[in-house]
1. Here Cα extents along the principal axes in Å was calculated and came to 59, 51, 34; which of the structures P, Q was it taken from?
2. If FRET efficiency 1/(1 + (r/R0)^6) of positions 32 and 112 (r between Cβ atoms, R0 = 41 Å, to 0.05) is calculated from each of P, Q, which structure is the one that comes out at 0.25?
3. Figure out for me which of the structures P, Q the number 9.9 belongs to, where mean count of other Cβ atoms within 10 Å over residues 120-127 was derived from the coordinates.
4. For structures P, Q, calculate relative contact order in percent (Cα under 8 Å, 6 or more apart) and state which one comes out highest.
5. Among the shown structures P, Q, from which was the value -20000 of helix-only ellipticity at 222 nm (-39500 (n - 2.57) for each DSSP H run of 4 or more, over all residues; to 500) calculated?
6. Which of the displayed structures (P, Q) returns the greatest value of mean count of other Cβ atoms within 10 Å over residues 88-95 on calculation?
7. Could you tell me which structure in P, Q was used to calculate log10 I(q)/I(0) by the Debye sum over Cα atoms at q = 0.12, 0.14, 0.17 Å⁻¹, for residues 144-287 alone as -0.57, -0.77, -1.07?
8. Using mean count of other Cβ atoms within 10 Å over residues 176-183 as the calculated read-out, with 16.1 as its value, let me know the right label among P, Q.
Structure P
Amino acid sequence: MAQVSTRSAPKKERAPRPPRGRKVTYNRREALAGYLFISPWIIGFLIFTAGTMIYSLIISFSHYNLATNVATPAGLSNYTELFADRRVRLSLSNTLFYAVLAVPLEICFALLLASLLNRIVRGAGVFRTVYYLPKMTPAVATAAVFFLLLNGNTGAVNQGLRLIGIHGPQWLVDPNWVKPSIVLMTLWAVSGTMVIFLAALKNVPRELYEVASLDGAGPVRQFYNITLPMISSAIFFNVIVLSIAAFQVFDQAYLLFWRDQNNASPEASLFYAVYLFQQAFRQFNFGFAAAMAWLLFVIIMIITSIQVRFGNRFVYYEGNK
């Protein structure tokens, strides 16, 4: 009868663990290397962003004139003057009206372009390049083109409207059409938002559309029940970014209406950033301009926090059950 061996199988030897001190040293070296790589950004942020914000907050409590380079303490007088200045209230109302009008139109127009590009199979790269070119055009060149297009008498827009029997407005003169004309100029460079929507549309699973088609859902039902929920995070992101940009609109209004100091520009084109620029670099009233900048910062923070608080309820994330 064979004897059964009672010897146990040899245990697999474990690799020796590195000393704890050596591991801590390695982690510190790795962290130090990471900080060294991002140190140019950190230095730039501390000097050109955080440093300038702190400095602007300090001079907002003083009467600082760049021409004389003299600053005298002002307390809260700059901030109290903000609420007494009629043009501050006017520029805020113009900016708010522009934001309410421009942001939804930009979202809808960009989503429409992205949906069209998402359906193109042949030559998709060419069409994407063509649609993105306006984003690469300098703001000065774009303003010059729209100054000619929106001319109330000889502009191409009104001439096209005359062909279909519509008498076009005086886009750059009539106060009721000044802000819509700036919105049109903004929609010209909506391709950056379009690219984000196009990337989101590419990530929607095709299986969802196939199942919906088998259940009898048409294109409109698929768009509202599949496409919009799946790209809601991209919509949420674009709404926040475009809202922040709308409250800081400057290039379009300044280039169309305020670059020539001799011409009387309509008050409907006076946006908050334009008036801030006038106070800082024409009146050299840097204390008041800094107070305006901080008021704008607070307004943007409040609006963004409201959007984040209520917008997250309607956003679908992949990890949600």
Structure Q
Amino acid sequence: MSDSQHPYDSLTPDTVIDCVESVGLLSDARIFPLNSYENRVYQVGIDESQPLIAKFYRPERWSDAQIREEHQFSRELAEAEVSVVAPLEINGDTLHEAHGFRFALFPRRGGRQVELDNFDHLEQVGTMLGRIHAIGAARPFEHRRALSLETFAIESREFILSGDFLPRENREAYETVSAHVLEQIAPAFERDWQTLRLHGDCHSGNFLWRDDTPWFVDLDDCMQGPAIQDIWMLISGNRAEQTAYLDAVVEGYETFHPFDPQQLQLVEPLRCLRQMHHAAWLARRWQDPAFPMAFPWFNTPRYWAEHIVALREQLSMLQEPPLTLGAV
């Protein structure tokens, strides 16, 4: 089954039920799909019990060792009473396979979105991240990927330029501005930054606010990288607002783990990496029918024109001094 074609065509409701029941559970046949593009995720009713969340991993994306390391990290955090939703161990394992699909089962957790403009919420998210990073710093990942300029930006650019996604009228502008971006951010990634095991994708969609606590619900992109990768996406707005939000996060974070202010030099370079990686991610997944439905604006001249403008704006931001903590 090819990752670039239609990897989930055979994942029918009956197949989902069969997979869940293959580990010894009895489904009541109630299935509700949840938002997920990279993988497929369903709430599955379980007879005489609470529903579970079934996550089906995209074929060929991660190795078994990488998935198991994600699970091990999640369970390590949960055992330390960090509020993460970790996979259930069933029949002595967290990763299962049936009908050609690898999947994991999770307890269902309800909640509402974390308010990233709420200073109390931000401080508590920072506190939880500090706990995650304190545990993540104990030892490195062996199999998960590491955050790098090569993987997230250079390979993304090469993929875009090697395909037919760019309209002819946008190609020269993209090629030029993306080259300038890489030239500007490369020195930031030449430094030997201290790295640790990270959540890796700390945007608001990966938190739930439940029982006055932020819960981390998805470690699918966990990686080895500098701590700031889990912090910069929590801050937004103009410079004064970003500083205020950053102060709130760090206030909670340093309760459990020291914050290195030197890593603030990476905020705008990391933003560049995310922009370039996101465009290539959409292009790589465009043959999956879920992507044109979810992102109909992609692969149009307007999208690429706006992407080029965003990269040009990032070039300007790279010339600005890095953020500092408000107390500095």
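Bear in mind that the values in this text are calculations on the coordinates, not laboratory data. Nothing here was measured: the structure is a model prediction, and the numbers come from that model. Cβ atoms are built from the backbone, for glycine too; each structure is taken alone.
1. Here the read-out was taken from Q.
2. P
3. On the way: P: 9.9; Q: 21.2.
Considering all the candidates, the number was obtained from P.
4. Numbers: P: 26; Q: 20.
By relative contact order in percent (Cα under 8 Å, 6 or more apart), the leading structure of P, Q is P.
5. Details: P: -20000; Q: -12500.
Comparing all candidates, it corresponds to P.
6. Structure P gives the largest value of mean count of other Cβ atoms within 10 Å over residues 88-95 among P, Q.
7. Going through each structure in turn, the value belongs to Q.
8. That value comes from structure Q.
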